[in-house]
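Asks: In the part that follows, the structures are each spelled out as structure tokens.
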Structure I
Amino acid sequence: MEPVQITAPGLVLRPWRAADAPAVLAALVDPDIVRWNGQGVTDLAQAAAWITRRADRSDGSHVSVAVTDATDGTLLGGVSVHQIRHGNAAVGYWTAGPARGRGVAVGALRALTGWAFTHLDLHRIELCHAVDNPASCRVATRAGYRWEGTLRESYRYGDGHRHDEHLHARLATDD
């Protein structure tokens with residue numbers, strides 16, 4: 001499979017690299033990321049293993065890329081399309097603390113979504129987030145994912161509790 005590199009205004013979405021481990025560790029121990037997107041990464045070895053898993057696309061079930069600043073290459077976050085099967089998939093994302101509030105998640109999500117519809121022949125992509133995470137709701141809406149409903153106590157987040165989730169989705173045929 002060809003490496004994925006996508007550009008968006010101010011951003012480059014590129015394959016994960018071993019050299020990203022220190023920045024990944026710094027991001028994934030942030031309390032906000034741990035709460036909503038807990039990855040269990042607490043040291044450099046775990047960050048390196050996390051990168052290796054994200055970079056391995058061999059089973060065709062996911063595409064995960066680093067989101068970096070187009071000017072200086074600073075790691076700003078990560079975005080992935082996963083659970084790929086039968087023309088459907090899901091997306092996930094996180095943004096490093098210093099990059100929050102700058103439109104990074106929206107820009108990365110839009111870029112990867114467009115790429116996925118074109119290159120993975122997808123018809124539907126879903127995005128779920130905890131109801132009590134309004135920032136993720138704003139990201140979903142701004143990235144063109146329409147709200148479809150609430151999934152009751154559908155996922156156990158990093159805080160150890162099951163949360164209701166909002167389900168958003170985009171179709172390849174959406175404007």
Structure II
Amino acid sequence: MHCPFCQHHDTRVIDSRVSDDGATIRRRRVCEACGERFSTIETIELKLPVIIKGDGRREAFDARKLRAGFDRALQKRPVSEEQIEAAVRAVVHQLRMTAERELASRRVGEFVMAELRKLDHVGYVRFASVYRSFEDVADFREELDRLERDAPGDGQLPLLGGDDPRPDRKKR
């Protein structure tokens with residue numbers, strides 16, 4: 001590390017501290033030549049794959065778009081910010097674990113759907129309806145049937161009918 005004051009090429013670390021979130025390290029340094037002290041911050045830099053869109057375009061992965069997709073699907077749903085952030089982190093982790101340089105947007109969509117399915121069935125169906133381009137009510141019914149068949153009694157409220165555990169809700 002070069003000294004920012006005298007540009008000497010040799011500095012010594014005198015203290016290191018990990019940040020609260022564990023994602024960065026703050027290092028206190030001293031220049032061997034001029035004696036000046038300064039701090040550096042180190043962060044992990046991991047490359048995420050380039051996303052190949054449906055029309056063949058390639059885009060850098062954008063976590064803000066990922067978060068916006070979760071927010072749209074879960075709008076006005078009983079899911080906390082912490083749960084959404086954890087789901088976003090899980091998808092980003094899955095992207096890193098693929099170890100691929102390029103990844104089809106369809107695979108990213110599948111990762112998102114898996115996380116939404118765990119979080120909230122209504123959010124999952126909202127996302128699936130756009131992601132899979134549902135054409136009519138039959139497509140919704142088919143997805144709802146699959147969801148109810150594959151995830152019975154997972155602690156979420158029933159999608160259609162059934163007994164609602166919330167006493168303030170009346171059957172219609």
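Just so you know, all these numbers are worked out from the coordinates, no wet-lab data involved. Quick caveat: nothing in here was measured; it's all calculated off a predicted structure. Cβ atoms are built from the backbone, for glycine too; each structure is taken alone.
Asks: Among the shown structures I, II, from which was the value 38, 37, 32 of Cα extents along the principal axes in Å calculated?
Replies: Checking each candidate, the match is I.
Asks: Ranked by mean count of other Cβ atoms within 10 Å over residues 71-78, which of I, II sits at the highest value?
Replies: Top value of mean count of other Cβ atoms within 10 Å over residues 71-78 goes to structure I.
Asks: Can you say which of I, II returns 14 when relative contact order in percent (Cα under 8 Å, 6 or more apart) is computed?
Replies: Label of the source structure: II.
Asks: Computing helix-only ellipticity at 222 nm (-39500 (n - 2.57) for each DSSP H run of 4 or more, over all residues; to 500) gives -13000 for which of I, II?
Replies: II
Asks: A value of 2.7 was derived for distance in nm of label points 7 Å out along Cα→Cβ at positions 63 and 135; which structure in I, II was it taken from?
Replies: Here the read-out was taken from I.
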